[in-house]
Structure P
Amino acid sequence: MTKVLVIYASDYGSTRKMAEAVAEGAVGIPGVEALIRNAEETTAEDMTSSQAIIFGTPVHMGSMDWRVKKLIDTVCSGLWAKDALTGKVGAVFATGGGLGSAGGGAELAMLSLMANLAECGMILVPLPKHTPKYEYGGLHWGPYARTTNLAHEPIGVSEEQLAVAKTHGANVARVAVALAGKLEFQK
């Protein structure tokens, strides 16, 4: 069984909804199980026992959430020192309600997360532009949801954005299954 870990932090529930959609997409691939964990509850064991790890974050001042960053600084840094995440599949998603079409910094938040995953030696899975509904919630780094309207009023996550997140989860799971099969073959 290939295990996909979906890690998130959420302020108002939007990033949690995206995490659930990502996990739903992942378990739609045969042989995959998904575990959803809040960043503050995620352990090193959760990460090392997974073949794929997908990080989700709300945008805070154009950057990732402090809880996700704390996980990276406290748990991932120790795993990095042991090369314990090298070769695992990694991906990201974000939600943001700030100014700007991509939720005021979603692209920067995802890019900084991807840099951390690359530092850990993970195999990065981006979001292809041909993903259905990409125009509603896709950036090449991963899915995003703009959670406020132009008047900065909360609107939550749309069904189109959740569909992009679900497809992303499936894409990541397919890569993890394919790599797990190759690694098993080499044993």
Structure Q
Amino acid sequence: MQIEETALSGVMILTPRRFGDDRGFFSEVWNRNVLKSHGIDIDFVQDNHSLSRPVGTVRGLHFQSPPHAQDKLVRCGAGVVFDVAVDVRTGSPTYGQWVGVELSAENGRQLLIPKGFLHGFVTRVPNSELLYKCSDVYAPDCDGAVRFDDPDLGIEWGIDPAAAILSEKDRRAQAFSDFKSPFTFEG
């Protein structure tokens, strides 16, 4: 497994090895012992799978606050997405900064997003599927969202924000300036 750090402390790109032949490939995408030997010790308890049919579908920026905050390991099972994490840990030297990574079925990359980060993605091709592991179960009372196109964040999604296909929840998401982060940077 190749592990790359990003500009945001704790957010990492994991690229599993693939073993292929003319039939396709095999890849071990998560191995507790291997990752633990690299300092990644997360107990994942829930797996999610989303399908976004149209190009330009944006999901996010989402978070789940304590006591049900979630670490996430995100990968693309079909299609291509641009996946984003935003640091919202109060006191962090990178508070409000973001990183974005193209995840595709072809490149096999995964994005590890710890607690304390907003998460979102936009689809680049039709019928893109995102698969992600979570370290806590979904808790509706802890669920929240910040506008994906907030000018204070300046995320470069690669699409016209006015053309984004959004859920009603994401259309009503709060501005970043109104967001009161429940997360603290622990250095």
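None of the figures in this text is laboratory data; all of them are computed from the coordinates on show. Since the structure is predicted, the reported quantities are computational estimates derived from the model, not experimental observations. Cβ atoms are built from the backbone, for glycine too; each structure is taken alone.
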_Test item: distance in nm of label points 7 Å out along Cα→Cβ at positions 78 and 142 calculated as 2.2, pick one of P, Q_ = P
*So mean count of other Cβ atoms within 10 Å over residues 126-133, computed for just one structure, reads 14.8; which one of P, Q is that?*
P
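Quick check on the output: 1.1 is distance in nm of label points 7 Å out along Cα→Cβ at positions 30 and 70, derived from one of P, Q. Which one produced it?
Working: P: 4.3; Q: 1.1.
Derived from the structure labelled Q.
Starting from the value -12500: which structure in P, Q was helix-only ellipticity at 222 nm (-39500 (n - 2.57) for each DSSP H run of 4 or more, over all residues; to 500) calculated from? Numbers along the way, then the final one.
Values: P: -12500; Q: -1000.
Computing helix-only ellipticity at 222 nm (-39500 (n - 2.57) for each DSSP H run of 4 or more, over all residues; to 500) on every structure in P, Q gives -12500 only for P.
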*asked:* Taking distance in nm of label points 7 Å out along Cα→Cβ at positions 110 and 166 as the criterion, which structure among P, Q has the greatest value?
replied: Q
_Quick check: 1.00 is what I get for FRET efficiency 1/(1 + (r/R0)^6) of positions 22 and 174 (r between Cβ atoms, R0 = 35 Å, to 0.05), calculated from one of P, Q. Which structure matches?_
P
*Could you figure out which one of P, Q the value 10.8 for mean projected area of the Cα convex hull in nm² was computed from?*
Q
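When Cα extents along the principal axes in Å, for residues 86-157 alone is computed for each of P, Q, which one produces 43, 24, 15? Can you show the working numbers first?
Values: P: 43, 24, 15; Q: 37, 30, 20.
Going through each structure in turn, the value belongs to P.
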